[in-house]
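Readers should treat all values here as calculations from the given coordinates under stated rules, not as data from a laboratory. Since the model is a prediction, treat every value here as computed from it, not as a measurement.
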Structure P
Amino acid sequence: MTNTNKLNGKTVAILSTDGFEQSELEQPLQGLKDAGAEVHVITPDGSSIRGWNDGDWGDTVNADRAIADVNADNYDALVLPGGVMNPDKLRMREDATTFVREFFKSGKPVSAICHGPQILIDCGVVEGREVTSFPSIKNDLKNAGARWVDKEVVCDQALTTSRTPDDLPAFIDKTIEEIAEGKHAGQKTA
């Protein structure tokens, strides 16, 4: 099935900062746009951010908004790219965790890939949820109460997670599917 126009009228936030895994921001961004969504890259201060690619600094991505200037009510879904530095920096910001938590409170789809689920631990939203991630954070997620599995893509009540950039095609397809479905009552776990 084609994803063209599947997300017309939907607005999606991608929350990220410096050190995001290049492909894990750029490919979902393009996939969501190709599906018809309006996509905003949200950064801590609204400045452009720099990716990490093949063990070194990668491309710069322009921001559309700063965290302080956005409200989850204005978005249909949230995407959290990985990278080692990106989620580690975001999880220490109260404004970022508050923004993420609001998507769960309202039952909106959230997708996180690779190290991206780290921020979900600090949001207190993974307990009892089935998730996957990059293997190095498996125990962190389990210690936070998640049921960790080793699969290409896992979806638990509108929370979509994947392991690595190799999983991006399945991650993007499932993210688009969940956004098209809309709110999920079971997502309200915050």
Structure Q
Amino acid sequence: MTPKLILTGFMATGKSSVGPLVARRLGWEFVDLDSVIAARAGKPIAQIFADHGEAHFRRLEREVVAHLTGDRRRCPQCHGPHPGVISTGGGVLLDESNCAALRRAGVIVCLTARPEVVAARVKRSKTTRPKLAEGGKSTLTRIKELMVERADAYARADVQIDTSDLTVDEVADRVISAFAAHAARRCAPSADGVRSA
């Protein structure tokens, strides 16, 4: 079995940059969860938040996670589950049903970075971050708050990789290595000959 490689983690930790690179190296399909949500809604994520609120966005997110993790296609080479790299939004693991569905579908790799690094990356980015605008606080303060709020959710990932001092290529190398190790462990026969789940 080849499970899916699922990238998650806080905003500006490198998911959108690393995901396509990892997919290219593996020769797999890449899917960006937020892009699928935006396409379905017909508007950018920030506009979904502004027009309908976070609860509506999270509902859309759950629907897309269920769709992507319910992929029944088979790999033409090995006839196992269709491999792929899925990049998720930063809050996807906060939802128990998302977490369970993603865990069943594959190996969850959480990208992290120090708050100061995230703040610097956000400042350089043109992407609107609705969660950072809440409360009228400084960007760094809000990043630290959200990181604390999400720490338990991110701890559910199979592995965490700190991207603070790494290039995109270095992160991709570590993601692929971590995925290979965890996928092999999940699929390796146990002592009694039964495959681990």
Structure R
Amino acid sequence: MTHTARPIRLPPHQKDRAAEVLAKAFCDDPIMTHVFPERDERDRSLRRMFRGSLSHALVYGEVYTTPSIDGVACWLSPGRTEFTFWRMLRTGMWMLPFRLRRGPRRRFFEILAYMEPIHKRLAPGRHWYLWALGVEPASQGQGIGSRLIEPVLARADAEGVACYLETETEQNVVFYQRRGFEVREAGEVRGVRLWMMLRPAQSRRL
């Protein structure tokens, strides 16, 4: 079955529902299971973290979903991909790590400390940053993820701007490669494998 609903911009009042979708989609993600080994804590923490992420992206990027909110694509826009103190203060994101227990907080910062310098090195210019893409588990395999990222991919191509992301599973690497992303670096931190991918702007036939 293929999902045919057109992507829409996430209405801010649906942020909590979108956070639930992302929390379910990332529940078994290698980074999240590393940071939060205990399932109950992971469920609670992911909902809180994604609410903060969505608040940030609604201000400094764009968030796409479907009319039934069964998938979410969370982007940061060119010139706004860096997590500065003032941006995090404005959206409340600065508080999120400090609501975690010591162990998860330490593991969370270890992952960030590994990824952020690579991001800056591989994508130093203006680019779109695909911060999170997730689909409700029961709705996966219907083409929702592809449709949700298409609006920004098309815009990036029209503007001549690259797109950047990180992913933690080989299955996702293949998914993104089919959409023009290229693996620019791969590595491992604390047993978690990571692929950093960049999609140069592409010419589109009329």
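One of P, Q, R was used to compute helix-only ellipticity at 222 nm (-39500 (n - 2.57) for each DSSP H run of 4 or more, over all residues; to 500), and the answer was -8500. Which one was it? Comparing all candidates, it corresponds to P. For the read-out P(r) over Cα pairs in 10 Å bins from 0, in percent, a value of 8, 35, 42, 14, 1, 0 was computed from one structure; give its label from P, Q, R. Label of the originating structure: R.
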